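Scrolling down, you'll hit the structures one after another.
Just so it is clear, none of the values below were taken in a lab; they were calculated from the coordinates. Everything numeric here is computed off the predicted structure, so don't read it as measured data.
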Structure 1
Amino acid sequence: MPALSRPRVSVIIPAYNALPELTRAVTSAMDQTLGPDRVEIIAVDDGSTDGTGEELERLARTCPALHVVHQENSGCAGVPRNTGLDHARGDFVFFLDSDDYLGPDALRRMVAMADAHGTDIVLGKIASVGGRAVPRAVFQRNQPRTDIFSSHAYLTLGPWKLFRRSLIERLHLRFPPYRNCEDKPFTAAAYLNASGISVVADYDCYYVRYRENRTNLTLTAADLAHRMDGTRLCFETVARYLEPGPRRDQIMRRHVEWELCGPLRALLPRESEQDARERFFPEFRHWASTWVTDALFARLGAPDRLLIHLLRADRFDDVLTVARNAGADERRGHLVDKGRVYWLHPFFRDHAAAVPDICFDVTDRLPVRHHLEAASWHGGVLRLAGHAYVEDVDSLDPATEIVLRKYRADRPEIRLPTTPCLSAHPLPGEGRRYEMAGFTAEIDPATADGGAPLERGLWNIYLDVRAQGVSRTVRFGNRREGGEVTHPTRRRVTTSQGPVTVVPYFTPYGNLSLDVGEVAHPLDPPCQVLRTIWRTRSTLLVGGRLTEEAERDGGALRLRAETGAGAVYEVPVRTEQGGSATVFTARLPIGRLVEGCWTLTLIMEGPGEDAPRRTAIVPYFDRLAATRWLRFGCRPYYAKPVALGPARALGLEVAPLKVVTGVRRRLGR
């Protein structure tokens, strides 16, 4: 690499006794498709004694981009990462652990994403090798630009990301010298100050694995003593950059669940009772009292709410009892009482324990099981069949409803009843507890809105699953039978406001929705317009050819002209065979159009009364000039072609010619 060139990415690899995995890690950085002249690799040997340093020097002799730094052992990964940062020159920094490795195209894809969208951090999809747990929610799809409040990015606080180096240096970020949780405060601070975050989810960028000898720091330094400092710094970092309120609560929730309640439950019982009481419990109590607001408390799961309540109340013995019995108590059943569902923990409504019911309320956390078994049109009515139940709530007195919510619209939701029935499929559970979870429902687009037709737009379908007074509302359709039985075609429906095409469709998440009016799912156009010419001064000829699908459908094609004021004029279209294709011509007598701006559309009705229609705009061609003619043989009129909208549809501005104005223009007055 020329001395003065600036690499795009500095890959920093901290290494301590990292053989044999180290070689794969380093060579994966050397082999990046981004190119050796655009990547610098900084490998920091943290006082290894197993030949790691020698292996790094060997690799460096084969790769000018690899720079090796040797230092005394620090006992953690953060210090050698900091050494790498001190030497880095790249526009971006990527932290690669010595037991992991990169996909060949990883850096190129991540840099391209950051460059295209101006983001400071890029998450590349993480793949597991050998069963090590990896985050999945954030990698469901590519996200060119997002943030921690509208994505699952904050759930992954490992350092294996592409960071813009200017962000790191502006914040003076460095890793604290902790053996565990040293990466979380660093990544949290970067997230909280990033101009934007990108996610590359369509390529396995980073492969994580355990070492053969199981000496990963996450395994050898997993006790509370090595976690407390990092956890404390996580809370302080969030508080430093976010003001109190819902946004802070949203981010704090991750640390309360993962860094406070989880380790307390799993690790506090392993400590001596003296250390648990005197060393760790006061800190956990301080965090629960300082960082868990009442609003955040309400969003936690029941087991975490119970722990936080006991910590706030300074009840060490009860906290230790709850933590020790967490596994067994988690499997206890539930009680339904007045429309709420409660966890039957031993402390529930125990007068001696004196813990409020809110600590055991699981109503909003119980899974809803649902399945779409059939969806089909019967005339203009869409009929649905399936089953739905709230787990651990017997399907007694079911009153499930269909809920229609218009996408991005501030209007009331629409509720439609279902008819309970026996489930068509065997359902889990003892006895007949979910026997009446089956249902059928009808959605009539012509009358669904209180007797009125559904408005034009996208309508998401939800289920409000109800039994024994318990109510849970969920999206519906992502669990369904395969094949045509649950995939109804589009249907043209007659309403009091005229015919409309309704398209049942499944969203990218698999949920059932309705497109009323083909807002987002128009049919392919029935034809291609190839020319527009003036046949006479007052007659426009539109010509082109039909698509193969339109030829097969055999519907009648017509040309429609209409104004925003509601005036409509239609003429039939003549078709004939023209070589290998069917060609068409239409003659529009613009002399019969009233004053206004007219848009032109070609319309083909499908075969059958309920079949949807196909439409095609008539495009604006630059060569079509304005025209003039005499209406009724005496009144001069003109028609001026204009391009309308992003699609450049043809519009005709029709108006009487003002003779006096025209004369003045000719005379130059």
Structure 2
Amino acid sequence: MDNIVEALKHIEVSNTTYDEWLIIGMALKAEGYDVSVWDEWSKNDSRYKTGECERKWRSFNGSSNPTAGGTIIKIAKDSGWEPRGGFLEWDDIIEYDGDGMIYDPKSEKKPTEQLITYLETLFKDDEYVGYVTNDVWKDSEGKWKPDKGQYDRTAKELIDLLKKYPDDIGAVVGDWKDECGAWIRFNPVDASGVKNENITRFTYALVEFDTIPVSEQDAIYRKYELPIACLVHSAGKSLHAIVKVDASDYEEYRKRVEYLYGFLEKKGLKIDTANRNPSRLSRMPGVTRNGVLQTLVDSNIGRLNWNEWVDFTEGINDQLPSFEFMDVPLANPPAVPPELIKGIVRVGHKMLISGSSKAGKSFLLMELAVALSEGIKWLGFQCKKSKVLYINLEIDRPSFINRFIEIYKAMKLQPKHSHDIAIWNLRGEAMPLDKLVPILVRRIKNQGFDAVIIDPIYKVITGDENNASQMGAFSNQFDKICKEAGVSAIYSHHHSKGAQGFKKAMDRASGSGVFARDPDAQLDMIQLETTDEFMAQYADVQTATAWRLESSLREFSNFKPVNFWFEYPLHRVDDKGILLKHYADGDPKANLEKSGKRTQTPESRKDEFDAAFDINKQDDNTCLVSVLAEYLGVTDRTIRKRVTEFEDDYINNHGVISIRKSEVE
């Protein structure tokens, strides 16, 4: 735990946000530190208030996903700290340079209680335990070596005696020589010997290496999530890990130990291979060695069992859920997440807002942040009162904050809950999203956020936006945000170039179609065609622009398109229906209305028909006559006449229009 204090010294409290300050306090409490450690560190900031640390400390009651000391290590490393000896990543190769941190194992249990826990963890009541205390001898180099020792007492017999003599472990297992300590076998024996053939259950294997500091050994065991039943400090240079290999016989035991040692050796660790036998002795917890206690550091850590650990190491099932059979959830349905925006998106889901450049997307997202924080309507849709993080990747900080000020003024809204909008200004600091997400999740997890707004995503995009597989991988990062932080991910993206009115709403965003098909809710902003005369007559603000919001929703039915004005800095819903009959830029119906039937040429009619068919065709490249008629605002008879006119390209088969085969080929 000294690592954590050392890391804390390298974090400037004055540079932390309020939420980071809270996270560090939670982590310190979770690791067993006193509030005074947090308080002393906090005093180095001008924001420090006497007694505040203690008040907050009392409110940290833990959670199912507690913030731990690793969070402090990560914040320190992000601030430039390089720990002595280093900290491990999954693919790290271990190299020891002889320098390391002091390891001071602590246990609240008495020596006898530690041994009781060890026995209860590894043995059944009626299983015989082999151990060595005073049955030792010296080799030619003067080192003490264990002999056969005792092996005729059951785990229950030993546990009962340890409870009877809670302060005298020697009265139970016998006195030992302090200069060499004592040993115990981690697999049960048959009470007739201590060789491999005397082992009755091949459940555990010993992992030991002493070529790196003990503190790093501890970190490695936990990093690689070995299924450790007991972890014992040898009172020397090593930690003995009693690992669950769960073998059915000696042959399977041998193979599994070989796999276990091989895995660790590939990570650069020099494993003591002499420990591979199932009858091997390990250090007995609760006794002393050269005045230092052989300590039971931890029990039942890492993966639950051998199979789960192998899946984890091979990347098979470690991050994937199990199969679920429908009778269980039907009998006890899970709670549905609350709606973040009524009828559009739920908490924990993804939402994309797409629109042309300079469409005011950022203003619209800022208005959404305000609506969420205050629990009011946004474009006519009720928002859940929420805490939201706005990640600003594009606008300089003063301008960004000024926009919020202008929005509050224009809304004539006195901000009552502006503290529920957190802003993260990353202009000039942006990094690829796959690098940003772990940092983001760490900062917001368990902090009460309901939504994260990322504006815009082109600043953090990875890969070619026109490559579907690369964009699929990119979009998975939003799933990580939602799943790991429990928030909605809301992000904006721009349209492709050119007029977009002839496209479906989900096809207007630039790049691969993955952008529109991945989120649970896609809202698309498209500008409406208006004349100067119309704007002069109907627009309240002459610099305003007219827009339409269309939807593609996974969780809810698509809503009726919403028309609105963008009157800097606000988007105002057209509740009078003034914009109802206006078309989007590039919509074929707008061209039809402009040209009129009598002035259309065969070429313009063909272009219009082609565009309408392309927009409305089904997956099988067909479209109903009635659908085209409704779309173009003409009769079914007119559509049939058009098909006849363009018979070289189209066929009408009982009201179903398709492309002639030669055209498809």
Structure 3
Amino acid sequence: MIDQRMSYVVHHSKREVTLKEAIALTKLKKEPLLSEIYKMNQVLVTLKYPQIQVTPTQLLFPEKISAYWDELLLGRSQKEIVFKEDERIQFIFLMTFMETEELSVFHYQEFLQTSKNTTLSDIKKLRELLKPAKLKLEYTRKTGFFLTGNEASIRIFARNSILNLMETAIGKWGLSKLLGQQSPVFYITVRAHFQKLIQKEDLAVVPSRIEETIDFISYVLCRMKKHTIQLKKQEMDELSGLAVYPVSQLFLTELAQKACSKHEYAYFTAIFMTVLQGEVRDNSLDFLFDIAKQIIHEMERLSVINFQHPKQLQLNLFYHLVPAFFRVKYEMPLVNIMIGQIKKQHDELFSLTKLALQPLQTVIGKSIPDAEIGYFTILFGGEIENQKAFNQIEPYRALILCPNGISSSLIMQAELKKLFPMIDFIATRSVNQMESISESQYDVIFSSVPVTSTKKVYDVQPLMSQVEKNHLFRNVQEDLLIPGLGVPAVDEIVEILLPYITLKEGVSKEKLYRILTKKMMNQMYDVKENSPMLSELLTKDMIQLTDQKLNWEAAIQLAAVPLVTQEKVTPAYVEAMIQKVKEFGAFIHIGKGIALPHARPEDGVNKVGMSLLKVEEPVLLLDDEKHPITIFICLAAIDNQLHLKALASLTRILSNQENLAQLLAATTIEEIIAVIQKEEE
């Protein structure tokens, strides 16, 4: 993805920018800057936009480069974007949360590129989702849409929406685009200020949490212009007494565009505390050190194990307890993408850890989310594995390098200890720490980042798949010849079997390898039915061509005949499609002579489907010369997701000039099918 700091030069007032100016604006060095320009030009070529011209001293940007910024970040055309229902609902909430302008249904439609009917349906569903939190999405003609309810609850809902959207590339892109409406450089300005302050105050922040935190801070800053939070007295006393409180004051003083209340300073203190890691120099948090001791005693009781190094474990546990305490108490959750795998692979330990965390749950007064329990599970898992004795007289010593945060470091350490119990591991979390350790103290390095060393280096991730573990296991055994690690690799088994078996037609050696790997690692699972592709919906019997002179209603009726004939829709659905046009206008005209008639699933859809009609003479939609239609594609959707793959394929065809020209020029059904299949290859 392109570095967002490039927005400073993209949105610069001048088209010609010297390299010195670009370096000063972005704070990037020359080589990284030119690398970003190269990536941007690759995307511009793909999108068929003019490229950035580069000379030894200057950069010449295309005239409309700022208009392409959103597409540059995403790496593809905006026309290809189709938000899922849950994404649309979350964006409607966040647009309202920001409250940067008076919002109407049109504003939501414009951002999400949806019909009025879909938008109204999404609004209705959002209102239902808000009810459990006692929040409301309200509307008046004077003020537009706005949120009512407890401000803390509103911000909790916003944070959860941001975390959910950040799980997909399209969601991240939408978050950036929405913030960009505030100012093209708003997000990157907040990010630069955050990082500068963290560095100045010498605070250790988990790198993997920075992006989600800055996004949340950016959205809250927008909302703070009209709304402020009110914390309870106990919360104010707790947060205002922390060493980070003055940092939040300094942060907001420079960024907020109005005087902030003490409650906002305290609230931002809580945000900062959720992402701090490592040593926290704050006497007011000593009670968590005692909680760590209680949790360890409870875990020892439950697991019937006495930890060999309880003091070090207590310190490691405390380091994770600090941010976890503030995340849980102030309901600022994290996303643990590994939680499913953790619960599956460490089910019993997960249950024990959940019980052992009772002292933390008691002091907070709230239940601990599974995502948090998952990280504590890995921490304890590593320690429990460490209790197993081994008879290696002179064990290999390994250095673990994982600068992505203490949680990731502990996860990686636990995974490696399980794989190689006969190796002594030394954990470290930065290159600087590694440089301070003499090479005589370790034999090999396991690292999640590129590192140069005279010792053997193994590239690993904090939580590896079984296939990755298999390859690492084999490589370490081959390099170090560790006794007891003689399990043959999958490819070795395949090579042994091949002389004695005959592969069926269509089964390659590589396919056999993949299947055997899944079998050995117990990762076989039922594959859910995939969403249908466009070519699976627009088959030969669903496409028609006609030279009849039709009005727009008759054209829709004729286009829908295959859907009705195959009982994918009822006749009532056809009438509903026509009625939608009469009610909402020519919204089905998606441009370039293409119309996409559709209605709601409840209007008479039995099964997902599409049908296409190409007319010889353009039909005027609503008898309006501004809307000549050559191709009608009727869509029957049973929900808001199953048809999206086909719709995305259609969008890609229409955004490609060559494919579109071929589609419009097609005179046979076979030629239309060929265009569709070409796009899907």
Which entry (1, 2, 3) yields the derived value 17.6 for Kirkwood radius over Cα pairs in Å, for residues 314-465 alone: 2
Which entry (1, 2, 3) yields the derived value -6500 for helix-only ellipticity at 222 nm (-39500 (n - 2.57) for each DSSP H run of 4 or more, over all residues; to 500): 1
Structure (1, 2, 3) behind the derived value 113, 66, 49 of Cα extents along the principal axes in Å: 2
